[in-house]
Structure 1
């Protein structure tokens, strides 16, 4: 089981030791996040680790998966810096390579994505924006029914379910591996009685509209993000709100639509019928030179314009 730690964060301490002794590429990540975000980050990350990884072996496997995920991202980003283009790939090809590749999803993609929410500063800053701009208003609302489309690891649905005890939701994804991982995640916090996970393509099978909708880093995975956004627009009830994000200039195995600027994402949202209420942009790191494209997290709180 996880070792004890005098500072009260045994999960973080064990992960720190795993990175230091086994995966030197990831050494120093925890220290930098602690310095940047302080005690709130530590409390958030510790709850995640302890709930999702009950044994040392599980956390070691997650650290291995994260490191492979991060290294692959770095390799692809380096190639992107040289060409300023993503490799040509169809959605069907990306889905076969990633979403329907159970071994890759379970051992690398999902643990890598989950830990990146806390280990990549621009990802955690996006979570902070989510808490302030979307989660807080939802907590004050009379309606606490929500949906997340492209649920991935269920990290964002988890925050809703943990922080709003009366919230009920549904999560949608096309990947069976993601659906199983999301169920495990929600079950780990004891919230399965308030949440349902559905393996469903919402374009082929439209979902019932909700007042609160979440869609994190899905647009760049698609050939036609505007068409998908129009489907999301129909999934937001009159007067409702959505939290929609996209990765900009971020090369990954399953990123096929290249957003070069956050403004392009905003234009797509407006073209799909949304009204932008708030936005947030964070870079992954400072560019070494002005011409070097840097990954950017672009997040928006939008409404339908109908009440």
Structure 2
């Protein structure tokens, strides 16, 4: 059971990595990143609605706190999806995926500010290492000569910050209802936000475009099955193991960008990417050892 659960987490991570590559293809075709994000979330909503219908017990839908914190999670996942695809459209899949992977750092910084977590030398050192990795990956020290624009770097970091908001929302919603109920509300909020922000003509045009199978695959892989696999897998997977397995996502996205989209990184960027992935993973493993579920896997709460 444990091995199967870990496999579910790995499959979810691969799915999320592939969704970045698929989003890269669609944005390269000229599709609005917000429209791409809307369809990813809207199709995901259909899946979690079915999941909730099959497992309605303990949903907690009568709880106001569930609705409030789930809505916060929805704002976070809407920003995460949208900023992620903006970063991909303006830069590359590898850079966007790696910057989004910085989310635990943002969680720590907010936790420090709100006094939810105690700072330590190890945590501050890890944050400093991640910041160094971001500098090397994005080339902000010489932005004029680099291929990563300020928009791409900023959107990538905002996608990570938005994911941190999702983590907080999910964390505080979890005691009041089931994961599927939280995701239903979160994805519904996402759909409402993004359909209002996206290009209306493009949103309608997706329904008759030859590219619609890619949108369908993006929604199924990037939000439908992946979230279900991840939550089910985490029930029997240790947080430390899940944190390590999660590295599959940015690696998969980077490989997709290199092989399918012919995107490449300079040596310093590769080093910066590796520095971020290794440090964030170590930080997550340390957090799980210290019993800090807010930083590691709030979906298990």
Structure 3
């Protein structure tokens, strides 16, 4: 079979119990969770496997949790193969970009884990310094949503922007409380099928994250980053990250810039990639891919041990 594209989900994909089934069957996956516990100095594994949900979903915890769960799923498949997965490329949605960079050898596990923990801490802090929120807008033209954000920002005096262009018909906006509420009203008036406030207390991928960008940039500057072994597609530009400077700029800029997921997947499809595999809980990216291109309606996702066995068998064909 053709070399796969590895995909890793971001915040919102989490669920209590994630990784538990895989770790129970795979020594390699269990080792990843144990290593994370040792590095962070608390039982992240227990939080993933048992919750409680409100503690797991806290931004400071959920980012390292999703990072570790995604990587554990990949390592379990590689353990079955008795070799690293030979990938054509990788991409991760927001936080998932860090998992993709580790998969591609651009970041080591410990550095990346510390970075995502710090990213979660600082994004939570930004939410306290500059309160805001996020909302999903369903079935409204992206250009129209961009216009709505501009109008709401002008009327309210605070910023609201497109945070995630997830797939045709699903866009997430993010920003200041007043601007966000006004944008939601305007989207409803413009006949969006659905406008849903998300259960998050931060305005990710918006100018409100500027409150912590300098501090996070200092952490990124200290990280040991290498050129990736295979292309990692950037959230901001939907183009491959090929050198260390580009990776540093991406990871810092990603805090305030939108995730161009539709464009990223379209780029990978246009490059002739035919096999996409999602590693981590939720199967969110598999669902988005169905809407981006109907040909990928059966995209495999590695969530359970049974998925590990199926994907390993697929990759062995």
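No value in this document is a laboratory result; all are computed from the given coordinates. The structure displayed is predicted, hence computed values, not measured ones. Cβ atoms are built from the backbone, for glycine too; each structure is taken alone.
What to note about this one:
- Which entry (1, 2, 3) yields the derived value 24 for relative contact order in percent (Cα under 8 Å, 6 or more apart): 3
- Origin of the value 14.9, where mean count of other Cβ atoms within 10 Å over residues 18-25 was derived from one of 1, 2, 3: 1
- If helix-only ellipticity at 222 nm (-39500 (n - 2.57) for each DSSP H run of 4 or more, over all residues; to 500) is computed and equals -24500, the structure in 1, 2, 3: 2
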